[in-house]
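Next up, some structures in structure tokens.
Values in this text are rule-based calculations from the coordinates and carry no lab data. Note that the coordinates shown come from a computational prediction; the quantities given were computed from them, not determined experimentally. Cβ atoms are built from the backbone, for glycine too; each structure is taken alone.
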Structure 1
Amino acid sequence: MNTAVLRLRDVHLSRGTRQVLTGVSFDVPRAGLVAIMGESGSGKTTVLRAIAGLEPFEAGRIEVDDVALEAGAPPPPDRLTLLRRKVGFVFQFHHLFEHLTVLDNVCLAPVHVRREPVADARRRARELLDVLEVDHRAGALPRELSGGEAQRVAIARALAVDPPLLMMDEPTASLDPARREGLGALLQRLCGENRTILLSTHDEPFAKEWATRVMYLREGRVSE
């Protein structure tokens, strides 16, 4: 039985005349922390964006749980809606909505993607903020948060629809050593809840300390 939550098969992606991905294939099992490493421009973020349905690819196939993405045009809206329930994405610069409070940022996807009642979404959001130790910032606007607080709010927002796969782009890029350790412990705890985390990073010490598996992207392909 295949227990993989994510499967990529021979994925090719180009930008103009430049081939970014030239046949990426890998499986990611459930309940682990997998790191993708590589030089700047190697395509680490591109892989994550393709999995999240944010960037079309020319050849190959991507499966997230039971949702398949095919090569060619961007996924249709109904497929994207299903995908949003399977994948949470924490961007490097968080991309919180500046005009919304922390609580309202976290409630967005449950209300608008899963069509949950607002009261239920707010209750779940407060639980996540409490677990991530930023519940005291529920009424704050993003500009009032520290970098570490903003990251934890972005994680809460990504987890609000309880996706089996959480992806993070360069999560340690702006963290000091103490916050890096705290993030590693947090991610390990989340993996213990049968969730899979896939992250891109330049931070080799962090990857080697916390990841259960490290992959390297070189010349558009992945190696262990």
Structure 2
Amino acid sequence: MADLTSLYKLKEAAYFCDPGEHLAQLINGTGLSVLDVGCATGATGKRLLETGKAKWVTGIEFMPEYGEVARSVLNEIYIGNIEEMTFDWQPKQFDCMLFGDVLEHIGDPWSLLKRLRPFLADDGIVVASIPNVKHWPVIANLIFHDDWRYSESGILDITHLRFFTRRSAIRLFSETGYTVQRIQPYFNGRRYSIPNRLTLGIFVGFLSQRWVMRMQAA
């Protein structure tokens, strides 16, 4: 894990400061108890607290320097590798669980989701965003250049351990105790959103950069 840590240290600070508006938009209700997995600096949780959607946010962060920043804005912080943690929370403690571009960084996200499932309230929700490996530049590089080139960030982020399409992202949750309520594409700017509209969504699977999802306990 030391090598992975060194790769995270190479990233720009902005990588850890996304407020996660695309996730917050899928969260209904107020005064929720939230678990934010991979909370980074706590920007998303802070936003939920400020808007009243959350009354309590527990964050989990792998990188200590960013976890300490999150500690100043969230109610509770756990720092370390979540796959090695044990949890002493009460059953059904959380109304909402957040996975903002984090499950692709987990060695075994299937086992993690199963372990966390008992801590989700019966009417609770899970909100996640997952990079779309079917995005057309990735496919084009494979077809025309026989290339799979990792980068500091993005879909082929060098710290990604797992890769998902729309179908496999849905399967990830349906096989681990959750029902997908909603899944929608995410476009970073107009470069891909405009072509998606012009083609009436026919090629959305190739144009979407992420899938943003909302689940309930099955």
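Which of the displayed structures (1, 2) returns the greatest value of distance in nm of label points 7 Å out along Cα→Cβ at positions 160 and 208 on calculation?
Max of distance in nm of label points 7 Å out along Cα→Cβ at positions 160 and 208: 1.
Going by mean count of other Cβ atoms within 10 Å over residues 24-31, which of structures 1, 2 comes out largest?
Ranking 1, 2 on mean count of other Cβ atoms within 10 Å over residues 24-31, first place is 1.
Comparing 1, 2, where is relative contact order in percent (Cα under 8 Å, 6 or more apart) highest?
Largest one: structure 1.
The value 2.6 for distance in nm of label points 7 Å out along Cα→Cβ at positions 48 and 64 was derived from one model only; which of 1, 2 is it?
2
Taking 24.6 as the value of mean count of other Cβ atoms within 10 Å over residues 40-47 derived from one of the structures shown (1, 2), identify that structure.
So the calculation was done on 2.
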